[in-house]
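Pasting the structures here.
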Structure I
Amino acid sequence: MSQPFYVAPEQVMKDRADYARKGIARGRGLASIRFDEGIVIVAENKSETLRKVSELYDRIAFAGVGRYNEFDQLRVAGIRAADLKGFQYSRDDVDARTLANQYAQILGNIFTHEMKPMEVEILVAEIGTDPSGDQMFHIVYDGTVFDRRDTAALGGESDAVGERLKAGFTEGMDMASAVKLGVSALAGTDRQLASTDLEIATLTRGTNRRCFGRLTDAAVAAILA
């Protein structure tokens, strides 16, 4: 009887991580910035129908980069989990930390046990009643969770985008300044992004229960002008 072909566990995990990173790097990036009244998420997305950023719950947003069909499955799962918890207990019991941990478990189990890992990175963002309660959680393909305070960068060239975000961030900046920072960080020095190349959404503190909103192309163009 022939012996099965042996591959070291470290090599298997390395190959899976390399595979996921290559898939994610082929997509366009995404940046999230905290401003004085909430959080703005800027994604490079030329599609008018396929969304990278969406609402998860009243004060919580979801964003994903990488393979669209995979992070959209995670988006739907998050909405169902949030709705179920809010219905069974209270809407105030639904929080970004719990959802981020659930996403981390899903991605970690798939990365460890399945042949192909998910080629995605996702962001779960929540705004509090005041700036000290704002939260951003960056979850990567293997289930690792990063707690981001002021800025977050996902997708291709995330290290360079993240450095540009940190360099340009200032405490208490307004929404227009945050949008400009996100766009410039994604574009870098050798490109220029138009409003039609972008998908921008915000979580804004206010009196309404639902805090999620999208900026139109006209509104983005006016800010960038």
Structure II
Amino acid sequence: MKIFLDTADVSMIGPVYDTGLLDGITTNPTLMLKSGREPHEVIANVVHAFPNLGSISAEVVAETAEEMLAQAVQYHDISNRVTIKVPCTVEGLKACLALNKQGVTTNVTLVFSTAQAILAAKAGATYVSPFVGRWLDNSVDGISLIKGIREVYNRGYTTNVLAASIRDVHTVELCAKHGADVVTIPPTVFWAMYKNILTEKGLELFQKDWNSANSLP
């Protein structure tokens, strides 16, 4: 399973990128606003700062497919590693279909049902982003959405399931277990994946024994 980081903060991407375990980045207008910088500038900075990332998602925001496509050109001119995020709407999927025909990678976002995921796959989406966390926030089983999409896609669709809106490590584990091809997570969740109390206690014991062994006469 691939791991993407869900942030537009370049300073937070750097340490994760340096681990060698990061595959891509997803952004959205909210994350762009938090960065305090112009969206195209952020995407260009990420592209040039992190050359080994395979996918960097940039979201288009417009009412018509034509307007979305015009925005997409500006992003894709930065690099062919930029994946264009479109909403799962009539106009968004029209744009997705057109971008697919041009060979541009796409990410259909704000997906909350298997039916929407089917339409996204038929439109040629490279990734589909079911929002697991937002369902869980509303006491709905977001993991069942991953299961349902995976079951349908296993019957012949090539679109990747990109589990989004993830709040904790346990949800990452469940998404991986039930068929997500990718998870996109905040930096805090990435670092939390390393942690386990038994690992920490084991290291403490090994360090103590190492020190003792090296102090023997």
Matching 2.1 (distance in nm of label points 7 Å out along Cα→Cβ at positions 73 and 89, computed) against labels I, II points to structure II
Matching 25.6 (mean count of other Cβ atoms within 10 Å over residues 57-64, computed) against labels I, II points to structure I
Relative contact order in percent (Cα under 8 Å, 6 or more apart): greatest across I, II for structure I
Value 14.0 of mean count of other Cβ atoms within 10 Å over residues 33-40 was derived from the coordinates of, among I, II, structure II
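Identify which of structures I, II gives the largest calculated value of mean count of other Cβ atoms within 10 Å over residues 9-16.
Values: I: 11.8; II: 15.1.
Top value of mean count of other Cβ atoms within 10 Å over residues 9-16 goes to structure II.
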If helix-only ellipticity at 222 nm (-39500 (n - 2.57) for each DSSP H run of 4 or more, over all residues; to 500) is calculated for I, II, the one returning -12500 is structure I
Mean count of other Cβ atoms within 10 Å over residues 113-120: greatest across I, II for structure II
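Every read-out reported here was derived from the displayed coordinates using simple, explicitly stated rules and does not represent laboratory data. Since we're looking at a predicted model, the values are computed, not measured. Cβ atoms are built from the backbone, for glycine too; each structure is taken alone.
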